[in-house]
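Read through the structures below before going on.
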Structure P
Amino acid sequence: MTLPLGYYTGFTPGDTSLLAKIQDTYGAQLQGLNKAEKLCLITLISIDLSILASIETPYRNEIYDLASQVRNQLPISDREGLLECLIAGVRYQ
């Protein structure tokens with residue numbers, strides 16, 4: 001089960017930030033978004049963050065090959081688990 005948005009972000013009840021609007025619109029656990037919408041947001045936010053990060057530390061070309069292997073060889077559940085692991089690594093590295 002997903003924890004409330006404030007667990008993952010700087011959102012606190014009563015603020016008037018974008019995070020407050022997101023929670024009001026989609027729920028504290030973003031349950032108002034379907035899976036495709038959540039994945040789309042993950043993709044778009046990840047692209048933005050990867051561009052910013054690559055300015056400081058370029059990524060290796062082999063990452064494209066790795067992504068292709070993941071797409072072709074891993075079942076969806078393992079890809080979702082890999083996403084979770086990668087996000088934790090980005091967040092807490």
Structure Q
Amino acid sequence: MTIDTRLFHGLFSLRAGQNGEPYLSRESSPPTVVPCPSTGRPLRVATVDAEAMAICPRCSDTGRGGFVSFVSDLRMAYACPKCREMVWLAAV
């Protein structure tokens with residue numbers, strides 16, 4: 001069941017699992033660029049990984065979210081199915 005496909009810059013679809021827990025699946029035709037949250041400049045998407053079990057750095061809940069990496073940018077983003085936000089992770 002699709003809940004909302006407009007979240008996460010069109011990279012992921014928010015879905016409800018059998019137990020009602022939200023999870024993210026990869027969109028079949030995701031965009032190739034997303035805006036940088038601080039500058040607005042386009043960042044070219046390198047990889048998209050959905051349904052990844054992780055702990056959200058923002059809400060601290062465990063869920064099946066998604067990770068995004070970018071070309072020529074060392075940051076990554078985590079899309080959380082629980083707080084429904086893209087959390088940008090600083091480069092190390």
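Once distance in nm of label points 7 Å out along Cα→Cβ at positions 62 and 78 is calculated for every structure in P, Q, which label goes with the largest value?
Details: P: 1.9; Q: 1.3.
Looking at the calculated values, the largest one is P.
Comparing FRET efficiency 1/(1 + (r/R0)^6) of positions 30 and 54 (r between Cβ atoms, R0 = 25 Å, to 0.05) across P, Q, which structure shows the greatest value? Could you put the intermediate results ahead of the total?
Numbers: P: 0.35; Q: 0.85.
Structure Q gives the largest value of FRET efficiency 1/(1 + (r/R0)^6) of positions 30 and 54 (r between Cβ atoms, R0 = 25 Å, to 0.05) among P, Q.
Which structure, out of P, Q, was relative contact order in percent (Cα under 8 Å, 6 or more apart) derived from, given a value of 21?
Answer by label: Q.
State the single structure among P, Q that was used to calculate semi-axes √(5λ) of the Cα gyration tensor in Å, giving 21, 15, 10.
Values: P: 28, 17, 11; Q: 21, 15, 10.
It traces back to Q.
Can you say which of P, Q returns -21500 when helix-only ellipticity at 222 nm (-39500 (n - 2.57) for each DSSP H run of 4 or more, over all residues; to 500) is computed? Numbers along the way, then the final one.
Numbers: P: -21500; Q: 0.
The structure behind it is P.
Bear in mind that the values in this text are calculations on the coordinates, not laboratory data. Note that this is a predicted model, so its numbers are computed, not measured. Cβ atoms are built from the backbone, for glycine too; each structure is taken alone.
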